[in-house]
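Below you'll find the structures, each written out as structure tokens.
No lab work stands behind these numbers, since they all come straight from the coordinates. Everything quoted here is computed from the prediction, not taken from an experiment. Cβ atoms are built from the backbone, for glycine too; each structure is taken alone.
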Structure 1
Amino acid sequence: MQLGYNQPLYILAFDHRGSFQKKFFGIPGDPTPEQTQTIADAKHLIFEGMLQAVAQGAQTASCGVLIDEQFGSTVPEEAHAHGLKLAMPAERSGQDLFDFQYGDDFPAHIERFAPEFTKVLVRYNPDGDPRANLDQLGKLKRLSDWLHAHPQASGEPRKFLFELLVPAEDKQLQDVGGDVDRYDTELRPSLMRRAIADIQDFGIEVDIWKIEGVDQRADCETLAAQARIGGRNEVVCVVLGRGADDAKVDHWLRQAAPVEGFVGFAIGRSIWWDPLKAHLDGELDRTSAAQQIGDNYTRFRSVYEEAQRGAHVS
């Protein structure tokens, strides 16, 4: 089994489901077919932003889109047709604990769309509820084992993209006086490393870790080293955006980009939230909204690549 990934990767993430339909459209519960089409059209606009970035010079070999099956409409097929890397989620949306979106039928859904990357979003704190953590690990190992035992029809391996979030436990927040920023800076990086170690020790083999940004380059180095421990020499990390503002995301990218083992980002709301909202509010036409999304994607990519080049020069 060959783990890892050996190319730059810049993913535009818009696989949000429950939060997307509620915050943008105010739709609780299961949407009607008409509402689903409306949501899918908004998602397609985000994809059009990626196509704008490609039209202006972004190299398709390193461009990826992370899109869901529920509201993705034709985006998965179009992504393949345009030569973009396709990532799709396997987790049920809006759950505190990981579970499969399609239960025991998850293999059929992966095989139908044939994404290069199967993604999970997992909230895991190593000091959290042991029973809940163990339950999650068991399900994730099942997915990991299946992915690595069932290559694509082309013979190419299926890659496992693992989005790790480490929410604070109450005691941890108390230790930093209830200050979330202090938690992020002082406690979260070491908890992330421990979480990755727990997941690896359980036999779950990840190709790409999609991880929260950290403020210090030394923490990026520690996380990359943990990702590659035990002969996992090609396993890599990408930075997620957490919906943060440009300045914060820029900082995270600049810390990670020079570190061996980081290959890019997977950013969503920080790229498309404002342009999409302006379009839905009638303040921006569709073409202009797509252009802004493409420009935002390209700008973050430039920040990452400039930081990477600067480190190599120095």
Structure 2
Amino acid sequence: MNKRLVIALGGNALGKTPHEQLLLVKGTASTIVDLVEEGFDVVIGHGNGPQVGMVNLAFEFAANQGGGTPAMPFPECGAMTQGYIGYHLQQAVQRELARRGIDKPCAAVVTQVVVDPTDEAFQHPTKPVGMFYNKEQADNIVAQTGYTFVEDAGRGYRRVVPSPIPVKIVELPVVEQLVGLHSIVITVGGGGIPVVEHAPGHYEGVAAVIDKDRASAKLALDLKADMLVILTAVEKVSINYRQPNQTDLDCMTVAQARDYIAQGHFAPGSMLPKVQSCIEFVEKTGGKALITSLEKAREALLGKTGTLIVME
């Protein structure tokens, strides 16, 4: 039986425009198929922070500037980005599989994820979405829209929206069936379309973005995956990030990770949810989690780089 690997792929790694994304997903697909060749059943969760912000702002601009376009609710913007990111990813993976002569299906599943309407995240928006702006640009957008902006890890200002905890993956049975057939599955795109469940089978979308790392950790737990792998912009997790005494970590235990969190080493909306997601998966399964860059994924799985998170 193949080992199951859940990969959380960062939305920023997919580019800021559809054209840029089409170019970048070629490298992403190569990495994914590398892992397939290593004998893993691969399930992919991905972010959509830049993309959902772009889609939302485009519709709002068109609606407010006489374009005759209706404003688009945030959950629908999330569904749109799931669709077009999944489309790009599955096409790129299918081409790479064909190039290597591998006969394996790949499919993207539009996925809803249930959240709790009383989650305190709705009172305290923290999840960055959309493009980076300088302070003057951000202040102008706030004046026009009332959005909330925060400084994000020294890279500029981004809009933030609520980021509730994922409770249930609605399409999990479909994903399980596809994985059971050894398909490559793209799911919980952008953390999943956030919905509240009013009654069995009765779901309603809400304006939020579920963190894709937390949704991927939930997916890994539910699928009983052998490992959770979070791919991001850096090769290893660091403490004292971007400071003269920055230290890159090869491995950390859950206890060490909690200590680093308490000391404030990991930025909210950036590395913090990645580490928290790994802690949750490792604690509940006794397995291992890995954080590394897309380019180094294969090497990291062979133990040559990356940051491994273990129980003790």
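Numbers at a glance
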{"quantity": "Structure from which 20.1 was derived, mean count of other Cβ atoms within 10 Å over residues 123-130, options 1, 2", "calculated": "2"}
{"quantity": "Distance in nm of label points 7 Å out along Cα→Cβ at positions 187 and 203 - highest-scoring structure of 1, 2", "calculated": "1"}
{"quantity": "Computed -15000 for helix-only ellipticity at 222 nm (-39500 (n - 2.57) for each DSSP H run of 4 or more, over all residues; to 500) - originating structure among 1, 2", "calculated": "1"}
{"quantity": "Among 1, 2, structure where mean count of other Cβ atoms within 10 Å over residues 51-58 as derived comes to 22.4", "calculated": "2"}
{"quantity": "Comparison of 1, 2 by distance in nm of label points 7 Å out along Cα→Cβ at positions 19 and 219 - largest value held by", "calculated": "2"}
{"quantity": "Computed 5.1 for distance in nm of label points 7 Å out along Cα→Cβ at positions 59 and 131 - originating structure among 1, 2", "calculated": "1"}
{"quantity": "Mean count of other Cβ atoms within 10 Å over residues 27-34 derived as 10.6 - corresponding label from 1, 2", "calculated": "1"}
